[in-house]
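Novice: Listed after this line are the structures, all set down as structure tokens.
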Structure I
Amino acid sequence: MRDFHFPGRSPVLATNGMCATSHPLGAKTAIDILERGGNAMDAAIAGALVLGICEPQMTGIGGDCFVLWQQGDGDVQALNGSGRAPAALDAADLRATGARTVDIQSPHSVTIPGAIDAFCHLSQTVGRLGLDTLLAPAIAAAEQGVPVAPRAAFDWGTDADVLQGAGRDYYLIDGKVPRVGQLFRAPQQAEVLRRVAKSGRDGFYAGEVAEDMVQTLAALGGRHTLADFAEAACTPTTPIVGTYKDVEIVEHPPNGHGATALLMLNILAEFDIAGMDPLGTARTHIEAEAAKLAYDARNRFLADADYTTRLDHMLSLDTAKALANLIDPKRAMPDATQISENIHKDTIYITTVDRDGMSVSLIYSIFNGFGSGIASEKFGILLQNRGSGFTLEEGHPNELKGGKRPMHTIIPGMLRRNGTVVMPFGVMGGAYQPNGHARVVSNVEDFGMDPQAAIDLPRAFSDRGDMKVERGYSDNVRQELADMGHDVSIPETPIGGAQAILIREDGVLEGASDPRKDGCALGY
């Protein structure tokens, strides 16, 4: 139990249903749907769509989603709602121009949005209330407007420079970043959602809406066609599972990088993390080194499921042990890629639980803040830049090819004990997400923290040579990390965000939501 003398959040407790997400209006929408008789999938979809209006810099209908869910004694099911590169685009074309990476604000970074197709599919096959009912709250929010929340305003200001052309018209107010409390409206998106409510996925992937996206991208040099949009389709998948102490971690398979989280946990299992200070130098250093090695493996192997190589190698305990042996407890490694070479030879989250025991873990994103910065001219659909997750390296499993899905950073998660889901959870924050999954699981299993405490705990992340250490750590730890060879900084933006719902043995639902975001957990 937390010390009530200090600021903080208590877990939210309820019995009939629960939602935890990054904005209160998204959580309220989900609870309203549950109270109307919808199930957890209905609630997650409706809440997620509202988040696209409340936090447009983070997510929206121009993005992708991944979903895990379980009902009763059934297996955890997974759906890949990520989009593909346009058929006419190829890495060779970009290499010929001298490009070494996919420009994150170019039309070539825009993959076909997959979330709407996934939401339509899930509403029809899993939900109860019907797509028109689930879209209604987001339509109302887009038309009437929502007050811009404090963290959303902060991120808006940080990321607004990437907006270009129509993006500036639709996502700035009188040319300026909206203030906290100022109403943001998106009536053109409301019209798109009305068409989806009437015509299903064809309201988005065909006709005037698809033409608007294709024409906008073509004017900037994109290779997208109406056929690319018409052929967009979500894919049912089989989750991957790892074990850490007494808990199973269920992750989405590639092209997501849930395998990175499982590898990182397998590496951490080789150390006595529970015997360390949770905010001490030793734990922070070991976690950073494990992340470097796990992310290096990700960069080598993960891609579209049809192209991913050596997933079994990545999930092998022998691989984790070999990598753990490379970690010096007293010194930061300079280059994980070179050090691990011999061993490897050859962004918005919502979780819901309903009264019938269905649990949903759904993550929905446009990748970087405001995605590509490109919005369609007529309807203002902000388009993701997931294509920048491809590599241009010839022959790499994740090489950009037409019709291929890029390696993805967004990963929903679930914890399971004795075959039963006990905690759907997710961590936002781009590349941080596998590290965030590992940290939350370790906080729960190694230190016995409840979900809210596990989420609240300060974070550190070794991100491409920059050891970001939140202000919640002591200056002494920062200095000791620097002395070990880490290039330490205090990030301007807090690291990630997280939500979780613990399904307790007594049937009580315990919701937790990250104070780094505007959101909350709500139950009834």
Structure II
Amino acid sequence: MADTLQQLLRERADDDSVGLKFGERTWTWREHLAEAAAQASALIAAADPDRPLHVGALLGNTPDMLRALASAGLGGFVLCGINTTRRGAALARDITRVDTQILLVNPEHRSLLDGLDLGDVRVIDVTSPQWAAEVAAAPPLVPHRESAPDDVFMMIFTSGTSGEPKAVQVPHAVVLIAGMALVAKYDVGTDDVGYLSMPLFHSNAVYAGWAVTLVSGAAMVPAKFSASRFLDDVRRYGVTYMNYVGKPLAYILATEERPDDHANTLRVAFGNEASDRDIDEFARRFDCTVWDGFGSTENAIIVIREDGCPAGSLGKGYPGVAIYHPDTVTECDVAEFDEHGALSNADAAVGELVNTTGSGLFRGYYNDQAATDERIRHGMYWSGDLAYRDADGWIYFAGRSADWLRVDGENMATAPIERVLVQFPAVSRAVVYAVPDELVGDQVMAAIVLRDGAEFDAKAFEAFLSTHEEMSPKAWPRHVWITDELPTTATNKILERELVARGLDVEGGVLWKRDGSHYAVTDRGR
């Protein structure tokens, strides 16, 4: 059994089954990894031996990116996943912060570097004749190092939903363990085809996509996510497994349903942050199994769904996972619910998800000791995620640590409100956040994207809210902004901080305000 990605890639190098499909071309695993080994050798030859061998990849979801991942694994050096949606100074900051020595780009992303000061970073266009010649002239691969399980394989930046992205140091063992666990759980094998449409510079695609295909020997299909093209790709390539993060299921479900949607090869979809409604609807519509979990790039807290998991729950935590008050550093009370199912002791029950045993598999943020220290305090890992736990140990997400609202003297979290709003039939996606009250505290605001062809019926929305007695009347959104799109990260996570900064100053769409229990239009945007 392989202990590192380097060992596993070597084992896969003699595999003549199909390993990669892209467009009209296919590669066997043998062909793909031979190209990766040659590139690794060329990169080692081109590197300055007196500097850390950190290779950046600004390549998108392409065979080039998959080759870069395999090259780093085989070559025993560190790959730095560079977010293709970053621009200007922010992009330069990411590249230089992880001490990138060589940066791999392709023509699609080369122009993003125009005008940037990257210091002594060597930029290589992987499609250039010069680089092809260097790769062709490279000697047989002698790895930069023989990797150990705890050696860093990759720097993966956090999604940046709560501040500037931070570079997580990801060891070989973390990626390998994730791939092995998912392959075993979902019985993925050499006959399967994995659809890799989540950004390959991010942890979800690496842990739940690339690692799964590598461990199992399934074929990889790299793609740029498109809701309208999704089903065509599944059928074209014979996709049986897919990973997701954020709201892709909602995007796909917003497209028009067709009678033959269930006629496809998809067997399993695994990811995180989908709503219960979208999980059930996606499984029904495409005749597949959907498993939704909870995780982060840091991989320090593990919560899994088990049989009997209640609606809205993330699941149960691994040993050591608990919910603590950050101020008192004491465990929160068990959640209590009133006769309507509403959380009645939010102040005592809602706290931060922690790992009481330490940092788990988290090895710290590169070049950012202050951020690492913020995560690891009092001998525990603090996630920044709010949650509460019922008497049976089921954990419920309550939002980020900045997502508390105080409405008319009552503390409440945003996630439970969002879980109700997305059940309204016309809603595709919804996010809840605070805007200042005219006098004191907060008001609840919801930004909503409707399903294709749907219209917002205020009276129906009011009637819908009135049936959800588990939600306090104070949690009813005071303002509802109906918009065509929400600001998101490259990993399909909604950028709530941008919405909070914008407040009621909306652009486009229609803004509604509740007076009593009734909603009326106050602004049609600009």
Structure III
Amino acid sequence: MAMLTSILLLLAVGMTYVVTRWLYNSLRYHRLAKEWSCQPAPKIPAPFLGIGRFLTTIADSDMGILRLLDEGFRQYGMTYEHMVLGESQFATIEPENIKALLATKFPDFSIGLRHNAFYPLLGDGIFNADGELWSHSRALLRPQFSREQVADIALLREHANHLIAALPKDKTAFDIQELFYRLTLDSATEFLFGESTNSLSPNFNPASGPLAACGGERGFADSFTLCLDYIICRARLQSLYWLINPPRFHRAVKTVNDVVDYYVDRVLDAKSNPKDQSSNENKRYVFLEALAEETRDRKMLRDQMLNILLAGRDTTASLLTSSFYYLARHPEVWSRLRQEIIEAFPIEEKDSITLERLREVKYIRYFLNEVMRLLPPVPVNARIAVKDTMLPTGGGPDRKSPILVKKGMTVAWPVWHMHRRTDIWGTDAHEFRPDRWEDDAKKGWGYLPFNGGPRICLGQQYALAEASYMLVRLLQQFDILENAQPEMILPRPKTNLTLSHKEGVQVRLWSSSFSQSLRE
């Protein structure tokens, strides 16, 4: 009897605590909403704690999250609240709200559980850090991306030659996406480590070098891609991320870490045993070596290298692949782009391409801007409130009042949808039209392919330089491009950390002069 009384007393105390806390928070939220003139945003009904919405994204892992968000924007406007796995979240494509998230209220938000979900692969690198840790990473990396060597596109010449040599010469269809991912891995590893994977090189030997132990370049690339697949699954489970932790994932992480550790240890050993400095006067810039001048922390170096490798490989490959997706379907754009490239860079001047001269061909930038508008390499992002705060718009009957964001709430902003808003981009917002950028179509916070605010992408100039250079080299070399997927009217993207094309981008690419020489 005494035990039963104790149990009932504990239950009563527990219930009293829960009710009291609920009442306290309700009053506090009411007071804050009144103080900040907040009104509720439209709220999507969420039976069963929003489990059904979560299962929808799992059932369609490629486009599920984008389709789910699109349904909400169509029915409830540009900002709405919904529930996923019992957690209330906001989704918004209002530029003013995104500006607040990324800039004016930057300290009020963090990456939240993303750090834990991504940690096995990305550790404490810049994309996976918050607060002081992020500030330290930013201060460490920013000077490296400010150096003129970062824009030295001469580094890309050999890799472009390898790519061109690897293309089919008999008009057969091929997946250009697969080649672009190999190209950007080759260029990123040379830029970061001073030694390229050289997967496109005709002399590539998978049985030599640090990659041999993991099955060559493909073993390393496949392990890296597998890791990315797992960490995005972990992120989608939110606080249940720890459920995705299989041995296969850990083996892939170890493979990637072992390769990067090889380069880190080699650089650290060289720093500990300096050779004749005069022999290094004309040595090419290597990102890891420069970074090792700032820190000798082995884990810090590895984490930062993996974070930059992710950006250097995946986002640029995504941009180049999407570029050829659109070029193959818009022959008028291909013709104009090639004409302007040939006028600025005659074929015999392929070795004199510089960043300054690339910037003079404005249509290249118009074209890339439009590609990133419709197929942004990072289509959706999110932050979590670290304190009770507010966003400036989206609430009330007119959807213009501020909205209260409670501590712990997630706010997602898919630039995929924002870049398609007809009230921002016009009635042809869903059409691919690079010409729209000729009218100086700057949309401020309505166009964010590289994020914004303090966390704006450090490597955006490097990515644009590499993409521009590769476009010039390929359009110099080839004058005919055919779409080998005529049945694919709309893109079929796969959304992980970055966007890729689920079925690749199949094209035919050749030079008419080459065909003529064969006939003769």
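Novice: Distance in nm of label points 7 Å out along Cα→Cβ at positions 103 and 199 was computed and gave 3.2; which structure, I, II, III, did it come from? Write down the numbers at each step before the final one.
Specialist: Values: I: 3.2; II: 1.5; III: 3.7.
Comparing all candidates, it corresponds to I.
Novice: Right, something else. Out of I, II, III, which one gives -16000 for helix-only ellipticity at 222 nm (-39500 (n - 2.57) for each DSSP H run of 4 or more, over all residues; to 500) as computed from the coordinates?
Specialist: Values: I: -10500; II: -7500; III: -16000.
The read-out was computed on structure III.
Novice: 6, 18, 27, 25, 14, 6, 2, 0 is what came out when P(r) over Cα pairs in 10 Å bins from 0, in percent, for residues 15-254 alone was calculated for one structure; which of I, II, III is it? Could the numbers behind the result be given before it?
Specialist: Values: I: 7, 28, 34, 23, 7, 1; II: 8, 32, 39, 19, 3, 0; III: 6, 18, 27, 25, 14, 6, 2, 0.
The structure behind it is III.
Novice: Check the numbers for distance in nm of label points 7 Å out along Cα→Cβ at positions 223 and 399 across I, II, III and tell me which is largest.
Specialist: Numbers: I: 1.3; II: 3.5; III: 4.8.
Largest calculated value belongs to III.
Here, each number is a calculation from the coordinates, and none is a lab measurement. The shown structure was predicted, so the numbers you read here are calculated from the model rather than taken from an experiment. Cβ atoms are built from the backbone, for glycine too; each structure is taken alone.
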